[in-house]
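Structures given as structure tokens follow.
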Structure I
């Protein structure tokens, strides 16, 4: 919450219980003018937002009560007065809870040498769209390109989260009950991203980023802006119908397809149950490995990961054209392409790395690596970052990544973190139990993550050993990391 909001809340929390004492020393008019002045200052400086409505109502009630009060009359506790205090308490709880739950937060500021620009690009493919019912539909993607810039004086600061992702977010978490304006407070979030700012004069490595399934595809400002500020172009893919929202150039919005998910999810238990049982039975690692490998074949999530990896290939197929013509002409170093992703997007990044030789390095941020990795071995540098899952967590990736890589393989865990800690969620929803985040300070968790990812790509794309990822693990006690090269640990 912002400072003035906190001050208003503190005043309106204390004043109802101290008003009689204050009125012995301060006139009614002065107290009422103070309250009105404080609210007016808040409205001018911060602007109104619906989360503060219980507070606004309380202020009006308190002003009315102060106007009516007679300090010469001794008060008596009655049922009506008792009910009033109960109602006051409820309003105070709401007054504190709503602005805190949906707070106007601050994102971490990028620390690199560059500012961050952004531009949306439309990709039309000849691949069949498997999610819609029209057999003639072809797969279309929108991608948001985040890029380094040095010139922002004439550029407009970007609003936080595009409208389609906002609408999809509120649909998902309110089950369609709340209207989209519910999260209009996001308009007040200051971003460090500038729309269509001129791209920097250098040539930059390209990273393709795949987000989590059913998430706001662009809800990774804190992660992506920091990496871009160190001299990378990041192509942020929105997976149509599987990200929360997508806006196409003609203004049409397409949202997550829950009907398709429900249909595809039928029969998934026949894949999940054998895997769960394999972790509870007293069997050898090799036997469990065989069960997991077989159960994962045909599993709906395996199909999604493969489809998303095709999306990433479709993006890479456009890079040469973008680098030859238009806004990004001669700004992409296509000999230095990396992929990374979060959650299911991390799985897609790992899957496409097996298939496409244009990729030189890849990272999976807390994604289960469904797909074909159990049957092969990476030939390229790979970084795996895990959140701090409980001890009884079914660690499927311990089987997936058993072969590691013939090149460098980094296996790390961010202690005290939860799965959403790699998104903007811990900033948007600061209540750990609701957000599903860990106890780690959100900014510290993001700082460790971005340093590790940037160091990894610096080393294996830019050939800059600014700081060995192992050294980052030595600096932060909340980061566990092991580095392997082929069969040996480094």
Structure II
């Protein structure tokens, strides 16, 4: 039984003032594997005070010093790569293939920010004036459970590159992962108070970060509902906010695409990270006159999707993170049936032999209308909706008919045609003929998928304030 009873404040692991505990439950067995003692408002205020004090000197560090810190962090995390993968599989239930990729992204978050920082100009001439880009201040970093350490390291790397200090509130459900990554970050030997990590509830630690006047900026990844709450509270002290929120991403298969290739890829893509991914392409838009062929290919492809224990190399879809998330997904499957969508594969209940955990059958609905709840609301599980369209214009209209706008995907045999359609999609990132990631390109959403961008130059600028000097 793992017991985590420390928070990280001012360069040291300390016993929290908070006394409330949170049970860590295995998503595979639903058995208790440990518990974490949660920090409270007093712990949060202590972390903020440490970050504020550290900011005085850290904000004046040079580019070279910050690069050295980022290199030290990257090396410290890289040394424990295998452990980071294993704890993510065990605690979160991510598949081996996904967790390996996720930890690689975690490590590359430092190297890509080093590349950005090396080429970044903190002073520019505009008109007759000098414009300086200076650290915003103490940053509150609030991260979700679906790729916890990747979010922590990506946001922290950007804060450090900007010369900011940070207070991190990770998901309490990721406490074992957080403990390990904190040990890595501590080993890098940064000055005391530059980063502080407090396990705790969003309603306690997150709320204190959001309202505290010494926090200058918040970087949050999570649900749109929580993001709106943060934005409302943050405005009282005029905090800068970066919000990366939910998604209901369309995957447009144009009529000239190779269905034999694109449909299997679309099925596996929709189930990325056990379906618990904000960028997952869970709305598959296909030509109406090819729906029958698409259904046959999708049904064949889903039979190759293995739902199973996350530590098995063959597993494509592991369990939902919690019983609550499992029930949420089951409810949406029932909603899809009630709305009249055709169940092509999967459905309610657990796969045979996996009854103890939070496992969901790989599910596909077809003949889905875009006004159905399963097409409009973020399910966050392995549930795909196939939506037919008549013309390219209608496909674009359906793709944009959503409150979200985080990501989109387009498949076509003509790159020129795909780019033309991409230009008309309301999404922060559009992938053509596959699933790609560029750590130097901005990431974030249109509409209710968020505010601001992360990664690269645009991500770094979000942690900086502009100062104009006139002579």
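Quick check on the output: 0.95 is FRET efficiency 1/(1 + (r/R0)^6) of positions 214 and 270 (r between Cβ atoms, R0 = 35 Å, to 0.05), derived from one of I, II. Which one produced it?
The correct label is I.
Where does the value 0.55 come from, among I, II, when FRET efficiency 1/(1 + (r/R0)^6) of positions 118 and 246 (r between Cβ atoms, R0 = 35 Å, to 0.05) is the thing being computed?
Only structure II yields this read-out.
Hey, FRET efficiency 1/(1 + (r/R0)^6) of positions 46 and 310 (r between Cβ atoms, R0 = 35 Å, to 0.05) derived from one of I, II reads 0.15; which structure?
Numbers: I: 0.15; II: 0.45.
Corresponding structure: I.
When P(r) over Cα pairs in 20 Å bins from 0, in percent is computed for each of I, II, which one produces 25, 55, 20, 1?
Label of the source structure: II.
Of structures I, II, which gives 15.7 when mean projected area of the Cα convex hull in nm², for residues 110-301 alone is computed from the coordinates?
Only structure II yields this read-out.
Taking 18 as the value of relative contact order in percent (Cα under 8 Å, 6 or more apart) derived from one of the structures shown (I, II), identify that structure.
II
Any idea which of I, II comes out highest on Cα Rg over 2.2 N^0.38 Å, for residues 294-461 alone?
Sorting by Cα Rg over 2.2 N^0.38 Å, for residues 294-461 alone in descending order puts II first.
Using Cα Rg over 2.2 N^0.38 Å, for residues 278-389 alone, single out the structure from I, II with the greatest value.
Numbers: I: 1.25; II: 1.04.
When Cα Rg over 2.2 N^0.38 Å, for residues 278-389 alone is calculated for I, II, structure I comes out on top.
Throughout, read-outs are computed from the coordinates displayed, never taken from laboratory work. Computed from a predicted model, the values in this text were never measured in an experiment. Cβ atoms are built from the backbone, for glycine too; each structure is taken alone.
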